[in-house]
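Peer 1: Each structure below is given as structure tokens.
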Structure 1
Amino acid sequence: MKTTGTRSLILILLTLAFAGGMLLFLVEFVRDGGSWAIQPFNKHITQGESLSGRILDRDGTVLAYSDETGRVYHDDQTVRLAMLHTVGDTRGYIATSAQYLYRADLSGYNLVTGLVSPFGKSNGSDVKLTLDADLCKTAYEALGGKKGAVVVYNYKTGAILCEVSTPSFDPGAPPADLDTDETGKYEGVYLNNVLSSTYTPGSVFKVVTTAAAIENIPDLDSRTFTCNGSVVINGNQINCLATHGQIDFKTALSHSCNVVFGELAVELGEEKMTAMTNQMGFNTSFEFDGIHTAKSVYQVKGASDDALAWSGIGQYTDLANPMHMAILMGAVANGGTPVLPHFVDSITTSFGLVTHMGYPQEGERMLSASTADRLKGYLRNNVSSYYGDNLFPSGMEVCAKTGTAEVGEGKAPTGWMIGFSANSSTPYAFAVAVEEGSSGIGSAGSVASAVLNRLAA
């Protein structure tokens, strides 16, 4: 009897394991069946089925479609170059693109009949993006051949309006040396820098140090700081771009004084700086539309005072992801809580059924409402009193911070500008990073200006 009971128990356990495995398989089949069906190794099953659905911009402009010759892209080469990383390439090498992420929908896959129907091959669904093709073209042209990233999104709805990454290539006519070039002009070309890259932030990180100072230094606005052009901290000289003399905090931010922000980071200390950076989304990946962004990085555990000072200026080992910085600006504009971005507006089958709709989704709070409001005031002052409102469309009330990040290795600095429009009728947050762009205002600032002026046209 004991042997029979043991065998019965084993049989029950095997049955439960089989049932559990089948349930897991069915769940994954429902969730991932489309991806399985169109994998390259399944071409013997799909008989070489290719993408047949269209990709459109927010205005209905067709960016990609299929005909008897294969995949066809927009007839404007600059649009093709500008939107490569969002639309995708024919070989499917850009993993964050619409053509890769939504390849099952574009191929016409459905759970019941797969890639075929009783009437023959299924027609692919149309994927409509939130992006504006002309705006992306403007951003691409404004980069002027420089490597970098540009993103603009609606911080109320989460819709990404512009997303451009360079270097790029023409998906309609890929260059012969795309995979063999040794000059570096295509280095990282399959990576969307907006989503998947990080850069040394330089002075745009002072937005984070400012938030930490607001929440931990009660007399911040009444203090007077002294900048003699440099300061020695722990035997290391922190240089400033100018000698600012006696200044208040608002002036220190608008003039991006390294001395003041280095000293503030040391005063705040490792624990408070780390807590604020984590709260503001550093060391965290953001997820939307099936994409996980690269993590912005702030790590100062055990750092010396001089290293901590450099970290508060946006140097040391600090890294920032452009999409994260745009989300952060959206959070400041929204009173401390971001709306997460999305780049797909809708997916519609060939018979008119909408199977997906983009929608606003709140992220975790990054700042208290009072801190966000004060930070907004400081960033607005940067533009109105220092950068100049003439850079941007009248009435947009842009709040911003520039950065010039030293990267070493004999390279010119990375230029940054991050910001948002405080006018609720133009709820745009943006981030621009330009590799070897030298000054932030001269490189990233001019790109941001071009894009926002195009938006207002």
Structure 2
Amino acid sequence: MIAPADARYRKAPGTPPGAAGAEVAERVAAILADIEAGGLDAVRRWSRELDGWDPPSFVAGPDEIERATASLDPALREHIAFAQRQVRGFAQAQLDTLRDLRVEPLPGVALGHRHIPVGTVGAYVPGGRYPMLASSFMTILVAKTAGVPTVIGCAPPQRDGGVEPAMLHAMATSGADAIVCLGGVQALAALAFGLIDGLPAVDMLVGAGNAYVAEAKRQLFGRVGIDLLAGPTEILVVADETADPELVAADVLGQAEHGPTSPCGVIAIGEDVADAVAQRVDALLATWPTAEVAGAAWRDHGWIAIAADDDEAIALADEAAAEHLEIQVDPGRLDDYLERLRNYGSLFLGDQATVAYSDKGLGTNHVLPTAGAARFTGGLWVGKFLKTCTWQRLTPEGTRQVAPAIEAICEAEHMLGHGRTATMRLERATA
């Protein structure tokens, strides 16, 4: 999220969280190079050093998964299943909008495309500050809905070893074909280089993580595909005089609990709204359950801008290009915001649409662009796991239609070998 440069502020923004510095980049590069050269032995060494974890196998077995499932409250298992149904249903609905294509623009010429699932995906499920159950739904489950044949889930070990039980259950029931208990850079390296016994190297890495995970994905991109590069999570709320300032403040602090570097902003339409929200944030922090983290994020990376009207609010929101954008204005104007806004990761319309619903299993994906990247990309979705690959098929009649123009263009480009391939076909087609 980019705090608007020319806005009028009730609370000015602090220094935005930066990208990984040179120290992080160098550390990640060193770990990746060491693991590529040293293989599984190097993975074990880094896992011991960083996580104190070196089991006989990094792959969770069926018995371990069964024990994890049995340890959970049945009500929690059903709630997980409910969220999975919502995410799967929305992903399937998105998939249903994608169709293979065939057109015949000229006699004897057929063109088309196919949507082909990626072969193998590695889905990293973070579990550092919090055990992120829902990340399994957004990555593993959506990849399987897209038709990916092999999805390898990966999560860091707990302090006493192994994947946190609820996370392990969520990963398994989301459709993971294998689950690897590894954390951080060594996990992504092991997946990308194909170092886990019995498991293939992945074609694509997805999922959120800390600065080291994000940097590892950046450095591995090209060798494997990635979903996107995500920094600290963000929220921006547009609020007018009809908004409940306590709900606005709660939504800001709720998202800010992700970490002390999470940017959180409000665009208040009117000074009175700005004052009311600022007061409610301070009041809620007095008893907020994660005030230590959320309060630091609000203090250092929170801001309230004042807009004169909807037009200015929309302009400021598009400049900010926030990951999560909530619109808490008069319900009669929500459709106008939906129509006009252009830069956001995911949009939440009305005071009943809170980020938490989407984060944990409403249906839309929570892997979203941060740091202004919503200006040029959306978030993870079922289509991200598909390669849209074109094809062509021609008859001799098609060659007679196309070849003369191709010959002329090749000659103008001085690519005479290209031109010769068209000429040879044209000669045969007209013989």
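Derivation of every value follows stated rules applied to the coordinates shown; laboratory data play no part. All values reported here derive from a predicted model rather than from experimental measurement. Cβ atoms are built from the backbone, for glycine too; each structure is taken alone.
Peer 1: Rank structures 1, 2 by distance in nm of label points 7 Å out along Cα→Cβ at positions 24 and 320 and report only the one at the top, that is, the highest.
Peer 2: 1
Peer 1: One of 1, 2 was used to compute distance in nm of label points 7 Å out along Cα→Cβ at positions 136 and 344, and the result was 3.0. Which label is that?
Peer 2: 2
Peer 1: Output the label of whichever structure in 1, 2 has the greatest value of distance in nm of label points 7 Å out along Cα→Cβ at positions 96 and 400.
Peer 2: Top value of distance in nm of label points 7 Å out along Cα→Cβ at positions 96 and 400, among 1, 2, belongs to structure 2.
Peer 1: Where does the value 6.0 come from, among 1, 2, when distance in nm of label points 7 Å out along Cα→Cβ at positions 128 and 416 is the thing being computed?
Peer 2: Going label by label, the one that fits is 2.
Peer 1: If helix-only ellipticity at 222 nm (-39500 (n - 2.57) for each DSSP H run of 4 or more, over all residues; to 500) computes to -11000, which of 1, 2 did it come from?
Peer 2: 1
Peer 1: Among 1, 2, considering only relative contact order in percent (Cα under 8 Å, 6 or more apart), which has the greatest calculated value?
Peer 2: Across 1, 2, relative contact order in percent (Cα under 8 Å, 6 or more apart) peaks for 2.
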